[in-house]
Structures are given as structure tokens and as C-alpha cells.
Structure I
Amino acid sequence: MHPILIQIGPITVPTYGFLFALGVLLGFLVNLRLARREGIDLKAYADFVFYLLLCSLLGAKIFLFLTNAGYYIRFPSELKYLLTSGGTFQGGLIAGAVFAVWFLRRHRLNFRRLGDATVPGLALGHFFGRLGCLSAGCCWGRECAGFPLGVIFSSDKAHSLTGVPLHIPLYPTQPVEAILNLANFLILLLAFKRRTYKGQVFALYVFNYSLIRFCTEYFRGDEDRGFIWSTPGSPWLSLSVPQVISICGVILAFVLFRLFRKKGEKENLS
């Protein structure tokens, strides 16, 4: 709704960029505290988070390109918007996971302990990121005539940046997902305190976010997420690429719960 937070002459501070940076900072501070409680070397952890962010940002943009390759091939001039776009969160999550596996193996760090310390801050950062989406106008919802809590965008700047429809009520996908990610953050913090085995919090994050994304996808109106199949006029009969990834995420979460619990039982017996 307010894509530009501050503009003084040629100096412009985008609201999305400010909220994204704030989310990264607060999430990192939360994770540092949890990492300290886990006895993780903070210098190694800081290096891990820094390179994880870089890989995730790159992965988010690559995934956005791949899911819309046909569009960018037809309109190559639009490729410049990949530089300013935040990309696709699930693409960043996948790229970050691949990097994490490599980094942890190389530095011989415990994946389960580090994962448990990292995902609460990730959920908190995602909360601020979705607020940034609301301000910028991206990731908008479907038209929802008659729905009392619809969001109406009126910023021409937001429309020019993202293509969000103006002056019509849309499902509030950004604030709803922001609230759900904040709830996920609080749940993960509670789970961290009460976990019974290492890796439990990480697996819970994978399950919770996959469920959140799968459900909110039905209310999204932007078409650049990519679809396995799309039924015009019947979003409930469509299946987007993020929904397929979410289904895989739910399955992966159950596998991780079982695997990590077994490892925890062996550690308790030894």
C-alpha cells in the first residue's frame, strides 16, 4: 500500500527493503541467542547465516525465473525486474537447504542442533517479509467481492512495480500469511523450550510452513508462481508449483520427525 517508505530527492528507501532488512536483523538476533543456548560456535554460526542469506536470495530469484521462463523468454526486457524482486520464498528455502547441507558437512556441525536454532528466526523474518509484500503490493490475493476484510490497493507506484490490481477488493493474503508466520514463530519458540529430541523444531517448521503456504495459495491472485494445472474460474481445482512443493514439505516433515526421534532415542540410550 506504501511501496516507498522515505524519499528525499534521489534517495529512496523502499518499504519492502526496510521491512526485509528489519526481519533479517531481528531474526538473526533471536537465532544468535538460541545458538548460544545450544553451545554452537557463534563465529561459525554468523558465517553460516551470512552465506545462507546470499544463497537463499539467489535461489529465490532463480526459482522465480524458472517458474516463469516462458514469460521472460517472450519479454526479455522484464528480466531487469528480477534484480528488484524478492523472488520466491520456497525457491530460497530450497537453495538455502542445499547450501546448509554442504556447509554443515564441510564444517562438521550438527544439523539438528543448528536447524532448531535457526528456524524460529526464519519464521520471524518471514513475518516482516510478508508485511513488506503488503506494502509493495506483491503476492496479492484473488478478487473477493463481498468479502468484508478485503484489501484495496490504490497506489499507482505499487501497480507499476508489481502489477497488483487497483481499486478492487482482494483477499488479504499478505497480512494473513504474516500473522500465520508470526504464530509459527511463537509456536517454534515454545517447541524449542519443550523439545524432547534434537531436530524436532526444524521438522515442525517444515510442516507448519508447508501447511501455511499450501492453504494460502488458494487465495492468491498473482499468476507468476507457476502452475501444474490451472482451472480458470475454479481456483480450488488448480494446483500451483508452490502447492506441490508444500505437499513434498509435509511428507518430508513426517520423515524428519521419525528419523530425528529415532536418533534422539539412541542418543538417550547411549
Structure II
Amino acid sequence: MLRAIIIEDERPAMEILLYTLTEIEADVRIEAVLSSVAESILYLSTKPKADIIFSDVQLSDGLSFEIFKTVEVSIPVIFITAHDEFIINAFDSNGIDYLLKPVNKKEIKKSLLKYRMFEQHFINNNYVINKIAGHLGSPKKRRLIVRKGLEYIPLKPDDIVLFYTENKIVYLIDRQGKKYQADKNLSELEEELDKKNFFRANRQYLLNIKFVRGYKSYETVKLLVDLDVMIPDLDHQIIVSQETAPLFRQWMFNA
């Protein structure tokens, strides 16, 4: 079953979307049809269970982006609008697709396929399981033993800015900008560290939220992360992919 929420203030557009969804998805349930920013904020504040939100951008009392700035929403959103100038805002608001009116059956079907691909991606990476089990499994590391030359040094995770891989070796940088070598790979470290504080931005980087100054849109659908600590030896850009961006925003918001 696909559980959907529709946010649309134009009745004809809402009816067309509703009809198209029932044609595409035999087992679709509309959890709510909302027509304004205020009504949507009130409803979504109750933490409803839904798989997808279809939302117009321009509503009678403002832009729908205000909804997702006001309420913490983890449900992916497909935005539908008559204008294309809001596309960057859409991908900063849990958006996984952006359709221009009038939409047709083929476009909606393609958007739902994208949603299914994202859903499968998160399942395959055990994201939900890891998030639930993060505090129920083995205790998280309170100290890590790292190397600097021949010397082994204990470091608290709170003092580590990030971990990164280079030439198949994992390094870490502390709050003073000092560089050390780790004896484990990023996947092993990710399992050992508290997921509230550390996030796997991509294959190369594992970040500590305490040192993330912020982020901004990059190449429309990706995110570029800005750190509080200057790291002279690290001249790479830390990019969060389109698929991981919604999880990153949620991690930042919930911290």
C-alpha cells in the first residue's frame, strides 16, 4: 500500500492528481488532502504515518516550503507547481522530485519509480535498522586508539572533526587540526560511533556534527558541507549526494 498526503489548494488540480494516482497505484490510500500552509503545519505536527507527500508550491497563504521549515517532516515530497524558479528550494525541503503543471500520468509514474528506488536504497543500506538499533546494541566508543607515526594515542570521539579515506588508508583530524591514522575502515568506525553525532556523508567522509558549520545546495540536488575547523592538509570538497541529502538534513535537524 502507498499512503499519500496531498497538499493542493486548487480543486481541479487535486482531483486530477487523485485520479492519476489511483490509476497508477491500485493500492493507494490518501491519508489527507490539505489546502493551505497553516492547515498543513497543523496536520503534519501530529506526526502522521505516510509514505509520500505531493505538494503544490504556491498555496493561498504562502509557499509550501514554509511548512517544512516549521515542522520536522521525514516523509519525502514530490513538488508540483506551474513555475520552475523554486526548484532549489524544493530539494532543500525533503524534495525528491519537481514536476511542472500540468502533470500527466507518465510524469507521476516516473516520480513514484524514483521514490521506490530511494526506498530500496535505504533498505539495502540498513538505514532504518541502524537508526533504531544504534542505542540498543553494543555501547558506543568513548575513546579511540589512533596512530601518529609509531605512537598510539587515545582520542575522545567528541574531539574528532572527521574521518576520511585516502589511498585506502583512513585518517582522522582532531579539533586542533592534527592528523592521525585509524586502524579500522569507515564502515567499522560508523558502527562503533554514535550515529547522533557522526554521519557518513559519502564513501570518503565520516563527519562529526559538532564541527559542521552548515551546508548549501551544490549542483542543484547535492549538498556542500562547511566545517568549523580549517584543515590545511585537506583541500577536498565534502559533497553529500542527492540520495543521501534528505538523511543529512534530517540528521542536522534532529541533532
Structure III
Amino acid sequence: MDLKEIASGVNLDIHWYYQTKKIPLFRYIEKLCKLERQKFNVIDIGAGSGFFSNELYKNYAQFINNICLVDTGYTDKEIILSRHAPSEKANVIPSNISHALVIMMDVLEHVEDDLDLLTQIKRASSGKNYFFITVPAFQSLWSSHDVYLGHHRRYEIADLQRLLASANFNITDIYYIYGGIYSLVWLLRKFKTSDTSDMRPVPSLVNFLLKAVNTFEMNFRKYNWFFGVTCVVEGFILSELKHNSMPKQV
């Protein structure tokens, strides 16, 4: 997730975008735990503040063994201080990912070579692991918002299908979210002139309405293959089982 958005004053605990974006992730881990009947190691790549993983732990601790937050921005001191905490930090991908849910919340668009990142994850994967990925959707929404946040691209469903197939990731569901506000976002970005993020604090009434509308929309998310502000992919990775079944954290 983008730390620049937090720096702009967004309170993740109440902001409509973050509070609704976690809903598909929550539904996914609930589905996996019913299916697999096991606990998962959560590997949060490009974790930033760790908001989404920490929200998972607060709400579904009974389904989680441990959490590894991976981000190149973490300092050695942060990594050392996080050892033996519920969420341990690392600045490289674990060498052995197993019994895991790998999440990448708005990460691939920041990476110049997105296929290389996915290939690294595939190479580290042992046995069957699951993934949950979100990326910004539609190049037609490209604006100074993307430039400010350091994005290289936005994606459509077909783009992600080709990319994930190239990395041997198996897709079970792919869909758009925030379809209801797509036209509004398109208009706002066409007239946007400032080099800032669009994520900023909003009046409480506006925040309430946006949260209510988008929370309702999440009930029908898997039927939206047409348009939205964000694209979501759920699926699994199958790899040869390695001898060391636990992920090695740095």
C-alpha cells in the first residue's frame, strides 16, 4: 500500500476506501479456511504500513500462524524490532513460502518488471499456496495521481490474465471493484491538475455515503468483469514441495 497516502492525512481506520477494500480480502480468507481447514502464514508483499495484514490478524487471528511483512523500505532497525512480534518485517521475499496466503495490495503497478516479481514468488513457493492481488484498473484513469504514487501502469482483466499465466499463477476469480464510482473518478481525473494522490480525508457525511455504497457493491463484486477503479485477482500457486515446509523469514 502507498505510504504517501498516509502522509497526506488519511486515517485508514475510518477512510471509506481502505475500509471497503479490505472486504474482499476478508471474504477470501474466510473461504480458504472453510476449504482447507488449516491456518495460514500471511506473506504481505509491498506491505508498507502493514494495514491489510494487521486488519486480517485483528479479525481472523484464529486462521493465521504468522505474518511476514515484506517491503524494501524497512530499515534494519525496524526488522530487528519486529522479530517475534505477530507481524515480522523483512526487506526480501522469504526463501520458502508454504501454507501461505500471499497478498499484494496495489504493488505490481509500482514494479518496473511485474513478471519478475511474480516469478520470484513462484520460485520461493513450496506446495500449494494462495494469493490475493489488487491493482489499479484501466489506463483511461491514468492521471497525475498515478505519477505522484510512482505507478508504471494500470491493468485490465486481460492484462492480468496474461501476466499471471506467464508466471504460472492459477486464477480462480478475477473481477473489478468500485464500478459504481468509475465514472466519477474518470471525470475527476480528467480535470485534475495537482500532482497529489486522490486519497485524502473527506467530510464525514461523504465518507459515510461512499463507505455505504461501496460496501453494498462488494456483495456483487464477482459479477463485475466490465469496469471499475481496481482489479482483484484470487487464486493459487502449485509448486514442487520443498523439504523445509515453513517460510524462512529474514
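Taken together, the values in this text are just the output of simple stated rules run on the coordinates, not laboratory data. Note that this is a predicted model, so its numbers are computed, not measured. Cβ atoms are built from the backbone, for glycine too; each structure is taken alone.
Numerical summary
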| read-out | value |
| --- | --- |
| Test item: distance in nm of label points 7 Å out along Cα→Cβ at positions 67 and 115 calculated as 3.3, pick one of I, II, III | III |
| Identity of the structure behind 4.0 (criterion: distance in nm of label points 7 Å out along Cα→Cβ at positions 51 and 171, calculated), options I, II, III | I |
| Read-out Rg/Rh (Cα atoms, Kirkwood Rh), computed value 0.95, structure in I, II, III | III |
| Structure responsible for -22500, with helix-only ellipticity at 222 nm (-39500 (n - 2.57) for each DSSP H run of 4 or more, over all residues; to 500) calculated and labels I, II, III on offer | I |
| Relative contact order in percent (Cα under 8 Å, 6 or more apart) - structure with the largest value, from I, II, III | III |
